[in-house]
Every structure is written in structure tokens, then in C-alpha cells.
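> Down below are the structures I want you to see.
Readers should treat all values here as calculations from the given coordinates under stated rules, not as data from a laboratory. Model, not experiment: these values are computed from the prediction.
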Structure 1
Amino acid sequence: MAPDEAAQHETLLQALLNGKLPDAEGRFGPFGGRYVPETLMPAINRLTEGVYRLLPEKAFKNRLGSELRDWVGRPTSLTPAPRLSKEWGAEVWFKREDLAHTGAHKINNAIGQALLAEALGATRIVAETGAGQHGVASAAACARVGLPCVVYMGEIDVARQSPNVDRMERLGATVIPVTSGDCTLRAAIDEAIRDWVSDPIETYYLLGSAVGPHPYPYLVRELQAVIGHEARAQIRKYADLPDAAFACVGGGSNAIGLFYAFLADENVQLFGVEAGGRGETLGDHSATLSAGRPGVLHGAHSMLLYDDDGQIQETHSVSAGLDYPGVGPEHSLLKMIGRVEYVTASDSEALDALAECCALEGILPALETAHAIAGARRWAASNQGTRILIGLSGRGDKDMPILSQYPVGNRRNGEEAVNAAA
């Protein structure tokens with residue numbers, strides 16, 4: 001890297017650490033911004049004003065803090081993983097977002113935005129979901145504050161995440177299957193934005209990841225940063241800071257939430273693990289930062305997966321929550337300046353990591369989280385004796401319809417089980 005480029009990257013990192021990014025235009029260096037229809041600009045401006053006014057306000061912070069403590073169940077645990085540690089030859093810790101109410105990190109953002117929507121006078125909320133966890137979190141948060149909720153979900157994800165569809169409906173949300181486009185998360189976001197455009201005054205769009213037009217990437221990061229702040233304080237009670245921290249990356253909300261508190265710690269290596277899917281061909285993975293190019297999608301300039309004609313491509317991952325052709329603009333900046341390294345884990349690696357975590361630690365992680373575990377395991381193999389922090393972004397109950405297609409190795413039929421017991 002040329003000296004002037006290195007200096008520019010350091011300047012951008014310091015601006016991020018000093019709270020100067022995103023800038024007034026919502027940009028993280030060359031990434032971010034607002035690429036939305038004119039009809040949405042009044043709603044975007046009203047939201048931006050509300051975010052910067054309400055988030056620092058003492059009354060809002062107190063109410064959010066109370067909900068996070070008494071309803072969400074924060075702080076979540078920092079759990080040592082002794083059997084994985086022995087197997088890997090490294091000291092492994094989990095930040096347990098799977099223990100948060102509704103089973104994943106998504107609830108941190110959902111309750112924060114629901115309170116914001118209520119304060120801004122919204123009368124209904126729309127949301128999108130892929131793996132279903134954001135949909136469940138949004139439904140629960142809307143029930144908590146008393147606002148009706150509509151959740152858009154691609155019909156492919158409706159089929160593969162049916163337990164979460166049932167949960168959303170039981171929590172009072174209306175779930176609308178999306179049959180257009182790729183029928184996964186990208187299509188769900190498209191439909192949620194269309195709904196918002198049709199009624200930008202009364203409707204609040206509760207976006208689930210650190211993507212979209214400003215102020216959403218900033219807002220979601222601020223609401224999810226509690227993960228990293230807690231983890232950093234917790235691990236210091238037991239040991240020094242980790243040598244490395246790992247989180248899975250789709251849109252990137254749990255990863256930015258974990259990483260943000262460690263950005264200034266130069267000795268902590270940060271790794272985002274994307275979905276390597278079933279191969280390197282475009283359409284066989286969801287590795288946006290590892291294999292993508294800059295472009296505009298869903299209101300922001302970031303890294304994307306598209307072909308030579310500029311057409312956004314369908315993606316693939318065994319995990320519904322990572323199945324997205326874009327990524328948050330702050331992650332694009334962190335890759336550009338080299339503060340975070342982004343790697344991939346394949347479907348098979350994620351499934352193997354999930355099985356190992358279940359067998360050795362008695363924890364069933366989400367398939368999304370399993371990618372982070374796979375990436376950490378690979379790194380530990382050549383970095384023995386290190387301390388590793390893994391963001392356990394959610395629990396895997398929601399993935400049982402998918403996991404049932406991959407029988408575990410110790411499953412026996414009835415006769416074999418009887419003989420083994422005898």
C-alpha cells in the first residue's frame with residue numbers, strides 16, 4: 001500500500017472513531033449516502049432529525065435501557081467454551097445473543113426503533129425479514145409498544161423458516177410472502193420500501209440490518225453497539241482483550257455491533273465471515289465483501305454482487321439470514337481501510353461447525369452464527385494459544401426445518417438404538 005493511501009485510511013479510521021463518520025450526507029468515506037425517491041426524502045429527513053435528537057436524550061436512553069434490561073434480558077452472558085477450546089487449542093468465548101429475548105441480536109435494534117417510531121408519531125410499522133429473527137423481533141417490539149406490524153418475507157424464506165412465521169403471527173404481526181424477484185431477503189426489502197413509499201407519513205420502516213439509506217446504517221449500529229460494549233467490559237473481568245473477534249456478516253448488524261467497541265484496539269484482529277455457499281461462481285454464494293464490487297442497492301452505495309451488465313444477482317447460502325447480495329456501507333469502509341478482514345465459510349463448513357458446537361458445548365447456534373464459528377476454527381488452527389471471541393448472534397431453533405435435511409451422524413433407527421442401549 002502506498003504511503004499516501006495508508007495515511008488516508010488512517011484518517012478515515014480516526015474519523016470513524018471520533019464520531020465524524022457517517023458525515024452529514026450519511027457517508028462512510030466513499031460508501032453510504034441516500035439514494036431514494038424524492039417522495040421518501042421528507043420521511044428520511046424527519047427520521048434523521050429524530051435519530052440525532054432522540055438517541056442522546058436522557059429520557060429516551062433511560063427508557064431504552066430499561067427495556068433492554070427488563071424485557072430483552074441484557075446484559076447477555078459471555079460464556080467460555082472449554083471443550084471447543086481444548087479441541088481447537090485456543091481459548092474460546094461466546095457473546096451469547098442467543099440468550100436475548102426472541103433468540104437473537106435483532107431484538108436490540110427492533111425495540112430501539114419501535115420506541116423511536118412511537119416517539120415520532122408513526123401509526124404502523126413495516127419490516128422485512130430473511131431468517132425470520134428480525135421479523136419476530138419486530139413483531140415482539142411492536143406488541144410491546146402497541147403498534148401494528150406488517151412483515152415482508154420472501155416465499156422461499158417463509159418455507160424454510162416456518163417456525164418463525166408462526167411466531168410472528170402469534171405475536172400479532174401480519175406476514176406477507178413476497179413472490180417477486182429472488183423471493184428471499186432482497187425481495188422482502190424491495191416490498192417493504194414500496195410499502196413505505198406509499199405512506200411515508202404514517203408508516204415507519206423498521207429496517208433490520210445496517211444497510212439502506214442514511215440514517216439507517218448509523219442507527220442500527222448505534223442500537224447494536226451494546227453487544228460489543230458489553231463483551232469488551234465482560235472479557236476484561238476474566239482476561240485480557242481477545243486476540244481476535246469473529247462475527248458472521250450478511251447485511252452486517254450483529255458484526256458491526258460486536259466490532260465497533262474494538263475498532264480502537266489495534267491488537268484485536270477483527271474478522272467478518274460471509275457465506276461462501278456452495279462455490280465461487282456468482283450466484284453460488286453470498287460473499288459480498290469478498291467477491292463483490294461497488295454499486296447502489298436499497299438506497300446506499302456499498303459493495304454488491306452483480307454481473308457485467310450491472311444486474312444484481314441472486315445469492316445462495318444454507319442460512320437465510322446471510323442470503324443477501326449487499327452489505328452495510330460501514331463494513332465496506334472497514335474492508336477498504338483494512339481494519340476488518342472479511343473471509344468466507346462454505347455451507348458444509350458451517351454445518352460442520354454447528355455440529356461441533358452442539359456436541360462439545362451443548363449450544364445449538366443459528367446457521368448464520370455457525371459461519372463465524374467455522375471461520376474462527378480455521379483461524380485457530382494456525383494461531384494456537386490465542387484468545388478468540390465469537391459473536392453468537394442467535395440460536396438455531398429456527399433452523400430445524402433446514403437442519404432436518406442433514407441428519408446427524410449419531411442418529412440410529414429404532415432397532416439400532418435398542419441394540420445399542422442393550
Structure 2
Amino acid sequence: MKKTYLICAVLLACCTNTFSQTYVPEWKDSKMKVKPIVDMKAYAFNVSDVKLLDGPFTEARKADVNYLLKIEPDRLLSDFRVHAGLKAKGEKYEGWETSGLAGHTLGHYLSALALHYAATGDKEFLKRATYIVDELDECQQARKTGYIGAIPNEDILWLSVSQGDIRSRGFDLNGAWSPWYTVHKIMGGLLDVYLYTNNQKALKVNEGIANWVSEITKNLSDSLFQKMLVTEYGGMNDALVNTYAITGNKKYLDLSYRFYDKKLLDSLAAGNDVLPGKHSNTQIPKVIGSARRYQLTGDKRDKDIGAFFWETVTKHHSYATGGNSNYEYLSEPDKLNDRLTANTTETCNTYNMLKLTRELFVINPSAALMDYYEKALYNHILASQNHTTGMVTYFVSLRMGGKKEYSEEFNSFTCCVGTGMENHVKYGENITIVERMAAYM
């Protein structure tokens with residue numbers, strides 16, 4: 001059997017690439033109206049130029065592809081259509097797709113379809129992505145507000161938000177489970193379809209959502225906005241920053257700054273570790289957005305946030321595998337030996353930490369960044385999937401005698417099932433070209 005290697009190539013050259021739910025700058029990317037103003041030192045090969053040889057990565061991709069083909073788009077779209085006043089074409093799935101995060105899976109599914117199409121040219125994946133975008137466009141037109149979603153009682157929720165009625169205990173917003181998280185996933189999926197398949201309608205639908213975000217939050221004072229950000233909001237800042245970069249419309253950049261959790265991010269910018277007791281995957285996407293925004297604006301605060309957070313998490317809050325968190329939460333630094341349970345290292349956390357690592361690498365390539373990337377990719381991401389069934393883990397347990405528990409095909413749809421759809425079709429990404437040899441000296 002041939003071995004598969006993921007490498008970081010140090011070359012004086014250029015080429016292009018985009019990445020799922022987070023964009024890493026291309027060389028002279030025509031899709032981006034706003035170019036980075038900081039000195040970008042690394043670019044990546046296009047995933048279509050990277051071929052996986054026989055080995056565990058290819059095995060994992062095949063298992064993921066088989067699962068993705070079993071998913072019925074009309075079932076993921078069911079409540080999107082119903083909530084838009086249209087007739088459903090399929091019965092909605094179970095698990096989290098019947099809960100407060102209903103709709104989040106569709107965003108990840110779009111990203112996975114676009115990623116695999118870009119890597120292989122498989123027309124079935126392009127066909128599915130195009131179909132879903134067309135359906136979302138129909139839903140958006142029927143709603144007439146720009147919004148599309150499948151969250152229970154969402155119309156009442158968003159009306160109350162627009163009127164300044166903000167209530168949250170951490171994971172809920174006015175009784176809804178992290179609704180901005182789901183909005184981000186849908187926007188991220190649409191952006192990926194645009195970037196990977198050149199689907200102009202996907203960009204149009206995404207911009208419609210961004211305009212809706214601006215409209216329903218326009219009357220919120222800064223204090224009310226900060227109160228709203230107590231709830232998990234995913235990477236809304238990242239989605240808006242990339243919408244700004246693509247369209248050149250500065251209002252999306254300004255809106256991304258509103259999705260800025262001052263209490264957490266100002267502390268990180270000042271070099272203070274305030275992470276103990278925090279829900280890990282609530283925080284990581286906020287920092288990814290800051291790292292991306294730094295590339296476009298040169299905002300030093302955003303740079304400091306990304307650098308300090310990465311150093312703190314990888315060196316003081318991570319296990320030997322590269323994963324982090326116990327029961328999804330971070331605890332006191334440099335003390336993990338007594339936190340080896342069945343629920344260590346949530347897979348979504350590592351999915352997002354690898355995205356943050358990419359964002360930092362393109363600015364300042366270093367062996368330390370890629371050492372972490374390799375460690376976490378092999379020991380956590382690759383290990384999080386059953387290579388026969390394609391099912392994935394929520395946690396990768398580090399408890400002695402622990403065992404992996406895998407998702408069900410159609411009755412789970414947790415956050416880690418969503419990120420898992422992407423994880424195993426994008427192994428060709430991050431084969432990186434470094435523009436300056438001096439970056440490694």
C-alpha cells in the first residue's frame with residue numbers, strides 16, 4: 001500500500017486555494033475585491049492540484065463520500081421550505097435537525113459538497129450543491145426579508161431581537177439555541193459554494209442574509225449587542241468579513257466589528273488568559289474571525305487576539321493529541337492529568353483550531369504552527385471517523401479504557417457530525433507554498 005503524506009512545501013511560487021467556512025487568501029484572487037493589506041507570506045495549492053494516494057486519508061474520504069451521498073438534500077431543506085411558506089419535499093431528519101440548531105447541518109453539507117467537487121470534479125456533488133442553492137434562493141424570495149432558516153419559532157425570535165428584547169443565559173437567545181451559530185453555518189456554506197464552484201446565486205443569497213443581519217440589528221445599542229453576544233454566535237464576524245472581502249461593501253466589515261465579544265476578546269488582546277471555565281468551541285470561531293480581519297485591515301488588536309489565543313490554547317490547554325476541552329469546557333492551564341474522562345477533546349474544537357492555525361500560518365509561517373496542525377490532524381481528526389461507515393465521534397476519549405462512540409447516519413446531526421462532513425473531504429488542503437524562504441530562517 002502506498003503511503004499518504006501531507007506536507008508543507010517551502011517553495012518560491014504561487015497558486016490558489018480557498019477553504020471551507022473560512023477563507024485563506026489566494027494569490028491574486030480575482031474573487032476578492034478587497035486584498036490583504038498585511039504582508040502575506042504563504043499561499044496554498046489548489047485542492048484540485050493535490051492528489052491523495054492510497055492510505056488512511058483516502059480511506060477516510062471514501063467513507064465520508066459514501067455517507068454524503070446517502071444524505072437527501074430535500075430532507076435537510078424540509079423546514080427551510082416550510083418556514084418560507086412553501087411545501088416540504090421531504091421529511092426532516094431527526095437529532096439536532098429537529099432541535100434549536102435545525103438548519104446548521106445544511107451549511108456544513110454545502111461546504112462538504114463544494115470541497116469534494118473542487119478536489120475531484122465529481123459532478124454529482126456539483127449537482128447537489130447547485131440544487132440546494134436554488135432551493136434556498138426560492139425560500140429567500142418567498143420570505144422577502146433576506147433571511148432563510150429552519151430554527152423553531154424563528155420569526156418570533158428575530159422580531160424580538162430587532163425590538164431590543166435581549167435575553168440570554170449563555171447558549172440561548174430569547175429561548176432559542178444559539179441561533180447566530182446556525183446563521184453563520186448557512187452563510188459559510190453558501191460562501192464555499194461560491195468560492196469552490198463559482199455559483200453566483202450562492203453569493204447573492206449569502207449577501208441577502210448579510211443585509212438581513214444588518215437590518216434586524218441596526219437599532220441595537222452597543223450595550224444590547226454585547227448582551228446578545230453572551231450567547232454562542234459561531235463565526236458571524238468571519239462570515240461577514242469574507243462577505244466584505246468578496247463584495248467590497250464596507251458595511252459588512254463594520255457589521256463584523258459589532259460581532260465582537262468585548263469582555264473576552266479585549267482580554268485576549270491584552271494577553272490575559274481568561275479561558276478557564278469557558279466553553280471552548282464558543283470562543284475559537286470568534287478568534288478565527290479576528291485573524292482573518294487582521295489580514296484585510298492590519299488591525300493590531302485582531303492580530304494580538306489570534307496570536308495569544310493560539311499560543312495559550314495549544315501550549316496550556318491542549319492534550320498530547322492536539323485536542324482540547326473536557327465536557328466541552330476549558331479549565332485551569334497546564335493541569336490536564338486529572339481531566340481524562342469519556343468526554344475529552346470535542347472534535348469541533350480541533351476542526352476550528354486547524355482553521356485558526358491556517359489563518360496564522362499565511363501571515364507568519366512557522367514549523368511550530370504546522371507541527372501542531374499535523375499532530376491534531378493525525379491524532380484527532382483522522383481518528384474521529386469510523387473509516388468503514390463514515391460515522392464520526394463527538395468526543396475522542398482520553399480516559400483509560402475509554403472507547404469511541406460514533407454518530408448515527410440519520411438520527412444525530414450534532415455539531416461534530418456537521419464538521420465531520422467537511423473534515424474528511426478536505427485532506428488535500430493546506431499543502432502550502434511559502435513565498436519567502438526567509439520565513440523559515
Structure 3
Amino acid sequence: MAVSRAPEVLRALDPLQALGVLVRHPALAPVVVGSVFLTVTGAEALYADMGHFGRKPIQLTWLALVFPCLILNYLGQGALTLTDPAAAESPFFLLAPDWFQLPLVVLATAATVIASQAVISGAFSMTQQAVQLGLLPRMTLTPTSEQHAGQIYAPQINWILMAGVAALVVGFGSSSALASAYGIAVVGAMLTSSILAVVAVRRLHKRPIWLAVLVFSPFLLVEGGFAAANLLKVAHGGWVPLLIAGGLIFIMSTWMRGTAQVARAEQRDVAVADLAAMLGPRSTLRAKGTAVYLTADPATAPVALLHNLKHNQVLHEQVILLNLRLAGRPRVPDVDRVMLSDIAPGFKLLTLSFGFMETPNVTRGLMLARERGLRLDIMRTSFFLSRRTLLPRGRRGLAGVQTALFIFLSRNAQRAADYFHIPPSRVIELGAQVAF
């Protein structure tokens with residue numbers, strides 16, 4: 001309706017009009033581009049749930065419904081402002097008739113809540129993937145749907161989001177003040193996604209790096225321009241998302257570095273085949289049943305196994321080294337999940353593969369292994385896990401801060417038995433002190 005009163009607004013669809021404004025007013029170009037960028041924010045909420053619904057539903061929803069509606073709405077707001085300059089104060093709500101403005105406020109509030117739910121569920125999925133990739137410590141991840149494997153709930157992340165949102169609302173005071181921080185966050189996410197897409201094309205599809213950059217150069221150029229324009233907002237609240245991103249990078253790098261240091265400190269270069277040959281059939285007492293040891297390196301004897309031999313001097317009739325492997329895909333079908341092989345007499349290697357969108361479930365994996373011929377009784381099986389006590393070395397400076405942070409994260413990480421869904425009544429934890 002508003003467009004019919006000011007049809008000249010349709011000239012906004014011509015990109016040459018925008019370029020003409022930028023050429024005639026170069027000093028205002030960063031401000032204009034930074035303001036225009038806010039019109040595209042919110043579209044990323046559609047992609048937050050792509051891991052749950054897939055690419056095609058999101059693509060169809062955007063192209064067939066959301067994008068056309070956005071274009072019509074923005075054209076209507078522009079036409080209204082041309083016919084009534086006073087409407088520039090709130091063109092979105094004034095575009096509606098008087099009787100519909102109050103319901104429109106309710107509808108906009110509901111849309112905000114729905115969009116926030118998409119972002120929250122996306123945060124849960126990203127947290128699960130970060131844990132699977134070893135970027136964060138184990139956290140409580142609760143499935144919320146029996147039909148959709150990707151639907152999860154992360155209580156720790158939920159509380160962190162609640163506290164963070166409350167702090168941002170109180171700190172900024174209004175949505176207009178928050179716009180600068182939001183613009184920096186969104187353009188940073190878009191630019192990072194394009195860079196990661198280039199890396200994915202290079203590494204996963206084995207294409208030349210110049211070809212990957214060439215294909216994504218239109219996205220990189222547009223997003224780079226938006227990023228440059230939004231740099232003006234850093235001093236007006238845009239530093240907040242940059243600070244949060246820097247904090248997350250620091251936490252992830254600390255966890256990765258600390259995990260690698262602990263692995264080196266616990267390293268025991270004892271091959272499983274050599275250990276089995278040294279033990280022999282008569283050197284240790286054989287207990288009935290099966291013992292399962294989690295291991296990151298299938299060729300090396302786990303620390304828990306060495307501690308059990310050292311202190312208890314006992315070996316079970318059947319020893320299974322359980323290796324949990326992260327596949328480079330979201331989910332792994334059951335037919336590809338289990339790999340079983342013999343290492344030495346009495347020693348078997350069981351590899352369970354999980355996708356980065358899945359929560360490892362050892363109990364279910366063992367049930368699949370039984371179908372493949374593994375002789376196993378869960379109620380007569382003992383799961384041996386290592387429990388570390390980290391001892392700080394009294395470092396100072398940044399290294400000392402990272403040490404304290406890693407110890408804090410380790411102490412608050414979810415127990416391995418709970419995270420891997422191991423029957424708690426069958427778990428034996430062997431403690432060890434590690435100087436860190």
C-alpha cells in the first residue's frame with residue numbers, strides 16, 4: 001500500500017543508486033554502510049538450526065518466504081518515510097494501521113523470542129561440536145528429542161547465556177545502544193564463515209587455494225567492506241563481542257594446550273603387543289570377566305591399565321581397549337560405527353566412531369559390537385578410567401593464568417563415565433597425580 005503511494009522507492013532495487021550515493025558522499029560512506037548492514041542482521045538466525053533441519057529447508061524458507069517479505073517490508077518503510085518524513089521515528093510500526101499496531105508489538109516480541117531460541121539451540125549444538133573436537137572440556141549434554149539426534153540441552157551454556165544477556169541488557173540500556181555490538185558480532189560471524197568455507201574447500205575437497213579464494217571472493221569482498229564500515233562502532237560498544245570472542249579463543253587455546261601437556265606428562269611408550277608378550281599367560285593373576293580401558297592411542301597401553309597392573313597385579317581374561325574416534329561428518333550410521341580387531345591373545349581393540357553432532361554412547365556401541373561377535377556381558381564387565389589430580393608448578397604471568405584456568409576447567413568437566421554413557425555401577429577410577 002505504501003509502495004503504491006511512492007513508487008519511486010522501487011529505484012532502491014537498482015544497486016547503481018547505492019553506488020552513486022557512496023561516490024557522491026565518500027565521507028559518509030562508512031556510516032551509511034554500517035547502518036545499512038543492520039538490515040541484514042537476523043538472517044544468520046536461520047542458519048543457526050541448519051545442523052538440525054538441513055540445508056534445503058533453510059534455503060527454501062529463506063528464498064520463498066523470508067527474503068521476499070523482508071524486501072517488501074523495507075520498501076514499504078522507505079515509501080512511508082518519503083511520503084511522511086515524521087514516520088522515520090518508527091517506520092516499521094507506523095507502516096501498520098492503528099488498530100494493528102498493538103498486535104504487531106506482540107507479534108514482534110514473539111518473533112524475537114523465536115529467533116533467540118534458534119540462536120540458543122545453535123549455541124548448544126556448537127558447544128557439543130567444540131567438546132567433540134577437544135576445544136572445550138566435557139559438559140552435560142542432554143538429548144531432548146527421540147526423533148532428532150541433534151536436539152540437545154546444555155544447562156551450563158544456558159546459565160551462561162542468561163547471565164550474559166542480562167549483563168548486556170543492563171550495560172547497554174537500549175536496543176539502539178546494543179546495535180553497534182550486534183553489528184560487529186554479525187559481520188565477524190559472516191566473515192569467519194567465509195574464511196572457514198575457503199579452508200573447507202581446500203582441505204575437504206582438495207581444491208587449489210586460489211580456486212577456493214576465487215569462488216568466495218564476492219562474499220569476502222562484500223563482508224570485508226561491511227567489516228571495515230563497522231570498525232567505526234568498536235569504540236561505541238563494538239568492543240564487547242570482540243572481548244567475548246577473545247575470551248573464548250583464550251579458553252579454547254588453554255584447554256587444547258593443557259590437554260596436550262597432560263598427555264605428554266602421562267605418556268607411557270609401552271606398546272600393547274609388547275606388554276602382552278612380557279606378561280605372558282603365567283605372570284599375572286587372571287580375573288574372570290572383561291575389562292574395558294579407554295585409550296586415545298590404540299597402539300599404546302593406557303595409563304589405567306599400567307596402574308592396575310602396578311598396584312593390583314591382576315589382568316582380566318578379556319581386555320578390551322576402547323578407542324572413541326571422531327569422524328569428519330555430523331553423524332555416523334550404525335553399520336560404520338564399530339570396528340573390532342585382535343591385538344594379542346586376550347587383548348582386543350574396539351573402535352567406536354561418532355560424528356561431531358553426536359554424543360558418544362559407549363553402552364549402545366557395545367551392544368552393536370555384541371552383534372558383530374564380541375563376547376561381552378555388561379554386568380560382568382569393569383570399565384577402568386583414569387582420574388587425574390593436577391598439581392600446579394607455581395608458574396607466573398600468562399602461563400600461570402592458563403595453568404589455573406586449565407585446572408579449573410578440568411575440575412568442573414563432566415565425569416567421563418557420565419559423558420560417555422558408561423554404567424556407573426561398573427566403573428573403576430584409578431587416580432594419578434600429574435604435575436602441570
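> Matching task: 20.2, 62 is the computed value of Rg and Dmax of the Cα atoms in Å. Pick the structure from 1, 2, 3.
Here the read-out was taken from 2.
> Still on this structure, please answer the following. Upon calculation of Cα Rg over 2.2 N^0.38 Å, for residues 176-255 alone from the atomic coordinates, which of the structures 1, 2, 3 produces 1.47?
It traces back to 1.
> Now for a separate question. Between 1, 2, 3, which one scores greatest on relative contact order in percent (Cα under 8 Å, 6 or more apart)?
Biggest value here belongs to 2.
> Moving on. If helix-only ellipticity at 222 nm (-39500 (n - 2.57) for each DSSP H run of 4 or more, over all residues; to 500) is calculated from each of 1, 2, 3, which structure is the one that comes out at -13000?
Of the structures listed, the value fits 1.
> Further question: Can you spot which of 1, 2, 3 the value 48, 29, 17 was calculated from, given it is Cα extents along the principal axes in Å, for residues 240-311 alone?
The read-out comes from structure 1.
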